[in-house]
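Only the coordinates and a few stated rules stand behind these numbers; no lab work does. All values reported here derive from a predicted model rather than from experimental measurement. Cβ atoms are built from the backbone, for glycine too; each structure is taken alone.
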Structure 1
Amino acid sequence: MRFRRLTVTAVSAVAALTLAACGGGGESSPAGGGGAEAPAFPEGSTMATLAQQGSITIGTKFDQPGFGLQGLDGKPAGFDVEIGKIIAEKLGIAEDSIEWVETPSQTREEVIEQDRVDMVVATYTINDTRKQRVTFAGPYYEAGQALMVRSDDTTVTGPDSLRAAGTRVCSVSGSTPSQEILKYIDQSQLTLFDVYSKCADALRTNQVDAVTTDNVILLGFIADSNGGFKLAGDTFTKEPYGIGIKKGDVAFCEFVNQTLQEAQSSGAYTEAWESTAGSIAEVTTPSLPELAPCA
């Protein structure tokens, strides 16, 4: 069973984190990472708790090529997964000590609030509604909502073409795209599933005419479709992906942001992208977006 995180005041925790980063403070016990000593963290902080126990639980998607897709070995792979590994490594936690929990869009706030995970890295768009329930580190990537159709479709040219044509659109419950698309279609045109792979299956079998979510997610399905799918039109939103953690844990948020900045500087961020989502055609290597203040 995972340890329950201990809370500390944001001011003292951040101050102590700064001292630790400069070499102050005592050493934590070795984590489960091959005998190497774990970094020093402020006593009672989430970082210290996780480093001491030597393991971390991360929520991610299991059905999204390029970002989080469960492999034959039962483990997910993708850019979100690599970002999670980078953060775990900074805590002194070995890759084989990460527990991955499948986290569909509609359960992301719930698993954080119920302490079922330590963080969520799952194509998790930062928005004001979600900020009321969780704290976001990042963003670590900015996507844009798009439309995917069958390759022989010439009717859908973008979101403005959907309502008049009566296009049947599929998305996922609890997602930002499922709400945004209602600006362009009637509710009766929208089909919702719990995961995007079901939308892709419905598109393949002509049960829907389009799937909408972020462009990079759709490009993963297109790459796996053997020419069966394509994008229709350009992106029509901005979707900054953040890392969801317990509401108010500012010190952990600042730690994650610092880790992301270091990954950008070291090249680990670029390597993570190019080995996963960057292998998909038409997706260029991004730079780390400007990080938002933790709150």
Structure 2
Amino acid sequence: MKIFTAIKDIQTEILKQKSLGKSIGFVPTMGFLHEGHLTLINKARQANDIVVLSIFVNPLQFGPNEDFSTYPRDFERDSALAESEKVDFLFCPSVEEMYPNEPSIKVIVQERTDVLCGKSRPGHFDGVVTVVSKLFHIIMPTRAYFGKKDAQQVAVIEGLISDLNFPIELIAVDIVREKDGLAKSSRNVFLLPEERQQAVVLYKSLNAAKAAIDQGERNSSRLMGIIQEMITSESNGKIDYVEILTYPRLMPLEKLEGRIIIALAVKFTTVRLIDNFIVDID
């Protein structure tokens, strides 16, 4: 595995590989890798000649009161995991390398951001698409891999690729879960022991809503009520949102039809967890 910290160096290497006809699979991350990230790497490994993993904690996507400085970082562990998963190129630039000056151009997201996590994080997805645009230009991948746990991010990236005509195939990979169903996340380490036990109710409540759909329920308000009641009664978490929307356009709907997303966010003492199901309604 080769490690790159300079943009020009990895661009030179990527251009060399592409000139040889090699396909490039790209997994962008903010590090502190867990099994969800490793699944993305594995998917990229199966379908591409070269796998590139980036680790960059992007300051543009953190709000003034968010956790940029405390976001978990462990480069030695991450690089060892990347090598064990047969990553070819690891790109880990500094903030100064990615943003040597105040950006004169930023990408602004017009749709799909005024719901779910984007509603309470104004500007967050502008920061995401700005850095992802830069990374796409640097890495020039054939395919880019994102996890469905952050389904809103996947929807926004789908719009970015489509609207700006990036010649990139977006691969959305299913959520990786713990044995009890909790979605794997770098932030799970911040849960108190009792909160970790309670957090399984997020997955349990989504399953309850899915079971109601399978039994014929099509009213979104009643389905959201099932989720809210279960989380409230079985945990001390504070519900940030429960929403049911079209997917990937993320538009509101009263009656369920087509492809939808059931998504939630719950705040515990020091961490906010998200989860979702994407469901096709006949």
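Each of the structures 1, 2 was assessed by volume of the Cα convex hull per residue in Å³, for residues 43-82 alone; the largest value belongs to 2. When relative contact order in percent (Cα under 8 Å, 6 or more apart) is calculated for each of the structures 1, 2, the largest result comes from 1.
1, 2: which one has distance in nm of label points 7 Å out along Cα→Cβ at positions 51 and 187, as calculated, at 2.7? Only one of 1, 2 returns 2.7 for distance in nm of label points 7 Å out along Cα→Cβ at positions 51 and 187, namely 2.
-8500 is what came out when helix-only ellipticity at 222 nm (-39500 (n - 2.57) for each DSSP H run of 4 or more, over all residues; to 500) was calculated for one structure; which of 1, 2 is it? Walk me through the intermediate numbers first.
Numbers: 1: -8500; 2: -11500.
The structure behind it is 1.
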